[in-house]
1. Who wins on FRET efficiency 1/(1 + (r/R0)^6) of positions 274 and 386 (r between Cβ atoms, R0 = 30 Å, to 0.05) among I, II, i.e. which is largest?
2. Any idea which of I, II comes out highest on Rg/Rh (Cα atoms, Kirkwood Rh), for residues 26-289 alone?
3. Out of I, II, choose the structure whose coordinates give helix-only ellipticity at 222 nm (-39500 (n - 2.57) for each DSSP H run of 4 or more, over all residues; to 500) equal to -10500 when calculated.
4. Tell me which of I, II gives 24.9 when you compute Kirkwood radius over Cα pairs in Å.
5. Out of I, II, which has the highest value for relative contact order in percent (Cα under 8 Å, 6 or more apart)?
6. Hey, semi-axes √(5λ) of the Cα gyration tensor in Å, for residues 370-417 alone derived from one of I, II reads 22, 16, 8; which structure?
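What follows draws every value from the coordinates through simple rules; no lab data is involved. Keep in mind it's a predicted model, so treat the numbers as computed, not measured. Cβ atoms are built from the backbone, for glycine too; each structure is taken alone.
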Structure I
Amino acid sequence: MTIPPFKDRICAVVAARTSAAAHRQFRSAQQVTRTMEIRLDWFRDGPERMKFTADIKSRGLGRNRTLIATCRRKEAGGLFRGSIPAEFLALSRAAGSGCSYVDLAVESLPESPRELVAGLRSGALCVVSYHNFEETPSAVEKLAAWPAKVPFQVLKIATRCNSYADGLRLLALCERRSNVIAVPMGDIGLPLRVLALRAGSALAYASVGEKTAPGQLTLDEMKKLYRADRLDKKTRVYGVIGNPVFHSLSPLMQNRAFRQKRLNAVFLPFLVPDLKDFLRAVPELGIAGFSVTIPHKERILEHLDECDPLAARIGAVNTIVVRRSGRLYGCNTDYVGVLRALESRITLRGSRVLLCGAGGAARAAAFALSEAGSRVCICARKPGRAAALARAVGGEAVPRAALRRQFFDAVVNATPVGMSPREGRSPLRAGELNCRLVFDTIYRPLRTRLLRLAEGRGIATVSGLEMFVAQGAAQFEIWTGKRAPVALMRRAAWQALQDDKQRR
């Protein structure tokens, strides 16, 4: 079905309690897109709703724009507490004021009198929307061929994706019909919202103010960070996988680098609770490579077709290249990051370094330090893992009870303790920091609790930012074959961390 084109394919969601706030959101959104959804159900009362609706006509807000009026009732996941006739009246007023489309929830259609539907449709085109905030139904494919009570121009299907398999089934609907809006909801659905436009979705929604659905991205993220409306079938998709993952600055850093190098590529955060589920989706999503973070750096090894010998020795991988054949090749750039962060601060050969942790990041750090000639000591929550890693690098396991009595040239934290949002924690106490230098591989926050404790004792510190930028630059070069714009990547990450501080 051919539908009248939306002015832009990224739709800003204007959702405010007052008319004045809605106007502020509208003014902000119009700088970025000409397609907007007006959430009438978000207004705190009828007078505020009617005021903004009247302003659409009196101020010509719909001129040269595509406005979609939505008044979703509580039963359909919205905020409107009125009756179905009241819902239709609000939508009818919006259509008469200049909204190009009205969004009709399927929950309202069975109980809606035909005369109300006919009267509403005479003033605007129609989006029929289905929302499921719990799951993606097993028969979601049938919704695309669903006979509606009223003729409609666009079908919107928004479902919670509890797996990447759910997301693939939802995005597949866009390939069959050109008038489908696919909205993957939830944290797993967040990167799929960006890829929905690439898959053929008629629209992608983004918030201007408060988010109106789980997993919704902001307008700036959708338009400026991910450039979702510029993605096409030739776009190379990269990402970072982990659980948690949304704290990562990799999307910001890598997308800035792609943009400077004028590459048709996008980098997305993928929350991955189930590694097998994600890996099965890699071919369908067209993923060309991805970064691996907690807790998958070691688990990913059993799923690889090929592995760099050094990464195999380390026993942890943080970088995956997806070959054209679909085969997965793993390597490790954390190793490079650790060396670049430390080698300019201390002489590694002959130094005694305490490493906190025995997971994937710790293994890369241990091998890097050992190869550089350091004497590596391991202290971890699980003594058995600490002993095993110490044996692998010819080091020694040190029980935590012994730390107050020993001195080290450097202490390296390779655990997630102290990472945002649990910023108040530290893997070690101040009295256990008997060293010249403390390096925390965590970069968010920039000054962790551990680093503040070290500074309080007059100990030199190194933040995880240097390691983060170095390992990310190495990943960029592996994936693209081009030299990484390291200075740009560092500035992007550093500025984001400064913005974090300003918000706190």
Structure II
Amino acid sequence: MEVSRPFVDPTPERVREFLDRVPLYAADTDDPMFWSDDRLAARRAELLQRQMGWLAEASPFYKQRFADLGVEAASIRTTDDLARLPVTTKQDLMGDPQAFRLRFEQPGLYDLTYATVYTTGTTFGLPTPYEYTTHDFFGVLLAGRRQGKTTCQVPGDVFFSAFPLSPLPHVSGFAGLISNANGVAFAHGFGGTPYPEFPVHNTSATVLELLETIKPTAIGGIGSFLRRLFADAAREGRDLSSLQIINASGEVLTARMREHMHDNLAACGAGQVFITGAYGFTEGGLPWVPCHEGGPLHAAAPDQVFLEIVDADTHERLPDGEPGLVALTHLNRRGMPLVRYLLGDLSVISHEPCDRCGRRGESLLISAGSAHITRTKELLKIKGTLVNPQIVHDIVMNTNGVIEYQMIVTNAVEGDPVSPDRLVLRVGLAEGLDASGWDHEPLRRSVHSATEVTPDIELVGDLSEIYDPSREMKATRIIDRRVVE
């Protein structure tokens, strides 16, 4: 479909014109991303009351929690009432996943388990199963359609998945049908770690050949993998001129990283592309996406979930603009619904309408460096100072010539628990750059200025020592080798 995609300098007027010109989106006249605040609040209250009823009827975990608290589920009538309830933690879910599965006395056809995917590991190191009913999965498909609507995909596009073929069922496995929900064809590159018993995985070189042959309009994958893939394509003179939308996930893309990707894509004939990224998680299956590069992440399904930002210690709800923990409450889920579930992420929220596209509901704002989201498990205490690795990531990946890096925290004397902490930045430079003439002092000073920790810089000649796309799903950016007493 030939239509102007308003992802470069969008305005509400240009976005509305685009939506009106695409019949699939023009027919979506009841999109909650554009509802008024009052209408969305009323619908959420209606859905929350029904969800609380389902929990009281069929959730072993929440039935016990309501009893322990002496709270009637029916008394939770609006999202403001959620503040009366304690948070649910990952440890709660990991401890007994099946206690969260709704067990209705008379389940319907749409209450059957449609898909089981896996999330955080248990205390035994095994992944935690999370079930989607057919009801839930159809909600995911509709949210996925509105994600494509936000990122300007149109019927007739081709979406190429460069995500690895994982040994575990993952929400990325929904990508095929989500694409089809937008009238978009789907192809998978079958990259990932080889499995010798059944050698179905492709090398990065084969993925690139497929990409050039299939000529997709859009591609999705781990950001660090896509960046290296496009650099290889430019070096080899490949034709990627069909690409218009790049959905890079799994790692924050700084402005310099996006610029590097744009330069390599342009060298391959893709002169104007939208490099976007979504926030999502196994327990949600629903995306938060930007309408333009570097913009806020808009909730694609504000009628299915409610996000709040809470204080890390008290779990009290924080106002817009203040960073805190992200807590999720499902409003319309029949499989394993969660209430005030802490995702293990830090962010900042806004309820202001977007001045670029007009969408409303919650949006997640940049809160650290270039990052909308920081994983709490990544926060490090180094030399007594709490260091947010996203700040370091932003500095390093905005440094000219840097392609890959890795943070290693160790003891100044290896293996000696009483010796002070040491931060080492392993850095891989762009091909053709003279390592002997590269001045690393500005990088050392910038990291110290932002974190009060001065790193040692170690140049790595082979980028695959830091990240090998043929063996790893995504780069391991943080390694903590400290020995403690």
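1. On the way: I: 0.60; II: 0.30.
Greatest value across I, II: structure I.
2. Result for Rg/Rh (Cα atoms, Kirkwood Rh), for residues 26-289 alone over I, II: largest is II.
3. Derived from I, not from the others.
4. Working: I: 24.9; II: 23.9.
Source structure for this number: I.
5. Numbers: I: 9; II: 14.
Greatest value across I, II: structure II.
6. The read-out was computed on structure II.
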